[in-house]
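Right after this note come the structures.
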Structure 1
């Protein structure tokens, strides 16, 4: 554990990755605030995902940088501007890299010297550890939320326990109130994901809807997902197309649900973030990606997952029986 003290007044957190990772990382803010109520916290993230966190009441500032654009376009002008911007953020008492990749480690080091991240045995990209002043050791196979909490609590010299996680406050504010006419239990289904092999087939989603016989809302993001959502609604009288939602509206919409069922993807993780019961379906990934609780469950295909070498061609999620999902859903809805 690091030899930090309670004089810390300004903290930078680096988390550049996708929506789900940010959702699963932001839980640390309430624990930092409880331990260091006077500290100002700034968050550095990938451009496009900052909208989910930029209005968080426990953050002083959010800085969005476009690493993806720099890498894709080899945009050296933007790279130079980004480096200059990171170096001008000011002095921090501590910079914590919650991601543990080479790109996030370099970003952390550009911000300042007082960096903490995962050691070379705790991340997929061991070179990242060379950029940190101090490091934390936790097995890579550990639940991602526990890893996030550990690197932060280790850096700041306090504990985040399972009890604290089980009793956490909702992570994000609910900005919009949705009116629902139904008196039935409300279930949201997240049907998209970043890889095709993470997606539960729409035919089986319709079967789930027909078996649950309650009010089900099909959440979609892209036009392709909307087509699949419309197909599900056409094949189940219980399914309704959810409205087009911004990220903040998505948080609010999910916060109104009695249950969420979905693939291993950001919107599904929002249910746990907001203390809403959930069932997450896994094929090429596994329950390491979530924090399992009595009301936040995982259903894993029979596939043997190597989290250090994920097989994106593993389509075993389609073999999960829809009846198993229905059974667990009915138990949670009770």
Structure 2
């Protein structure tokens, strides 16, 4: 038995708030661009650039928080899962405060508080997204996310970058500076790439941990198998100079769906499945992405909505096969 997911959002539903946000984003970054276009050697200019960058990032966080609540209020009622409509009742003031206080605490603690900050805003958004009038509960813990980030990002990054510095130190002098710099950049990109994939995996698995009534939404998979699959799709995208990326996106989404379960107690009640054809999705994703690029992002409400509607309307809840 299957239960359908329906997504009825249109680009015209949210183009106005998006356009305002996009214009504000451009305006706020003009001062930073002008400062960076000047000399970077003067100490006073470096300090000014840092101050302006921080102020702009802080303002954009506030603007982004306001926009997020406005967008969720528009978007979530357009989603119907198994004949149950979603709704959103989040408050702008509360969400802005959660982000401002969380950012300040993360800065004061040199990033240590960030997992708990991320957990607070996630729990708030989930609690305000009601299904059939009942609010879900987010079960992820800040401490678990801290350990995941420490093991999957911080430690590997420090170790790999340390090995890179050691290799550069042991490299004989007299080599071409340009080639050394290019090699360093390439190795750094590879290191970041190798770290980002397992980090995204652990964050997603931590994030998909939501309880609603007697049901639990979770992601059941194996670390190495999943990371290997994502790495393989990403490598194919790189080899094909990004031509393959829509196929990679669809296959990774299909992979994630097939392992996203809804359980009731110890019993699997439902499992997500994606039924969209890869060929159709390839043309759609490439076409809409090109239109968004050509219009410098202003077409995004229509492009993103068409892609999301195509993906979600082909995503279903399937009951497990009879034993």
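None of the figures in this text is laboratory data; all of them are computed from the coordinates on show. The model shown is predicted, which means the values in this text are computed figures rather than measured ones. Cβ atoms are built from the backbone, for glycine too; each structure is taken alone.
Given a value of -21000 for helix-only ellipticity at 222 nm (-39500 (n - 2.57) for each DSSP H run of 4 or more, over all residues; to 500), calculated from one of 1, 2, which structure does it belong to?
The value was obtained from structure 2.
Supply the structure label, taken from 1, 2, corresponding to mean count of other Cβ atoms within 10 Å over residues 51-58 with the calculated value 13.6.
This figure was derived from 2.
When distance in nm of label points 7 Å out along Cα→Cβ at positions 59 and 83 is calculated for each of the structures 1, 2, which structure yields the highest value?
By distance in nm of label points 7 Å out along Cα→Cβ at positions 59 and 83, the leading structure of 1, 2 is 2.
For relative contact order in percent (Cα under 8 Å, 6 or more apart), which of 1, 2 scores largest?
Top value of relative contact order in percent (Cα under 8 Å, 6 or more apart), among 1, 2, belongs to structure 2.
Right, something else. Say we calculate distance in nm of label points 7 Å out along Cα→Cβ at positions 139 and 259 for every structure; which of 1, 2 gives the highest result?
Largest one: structure 1.
Out of 1, 2, which one gives 36, 26, 23 for semi-axes √(5λ) of the Cα gyration tensor in Å as computed from the coordinates?
2
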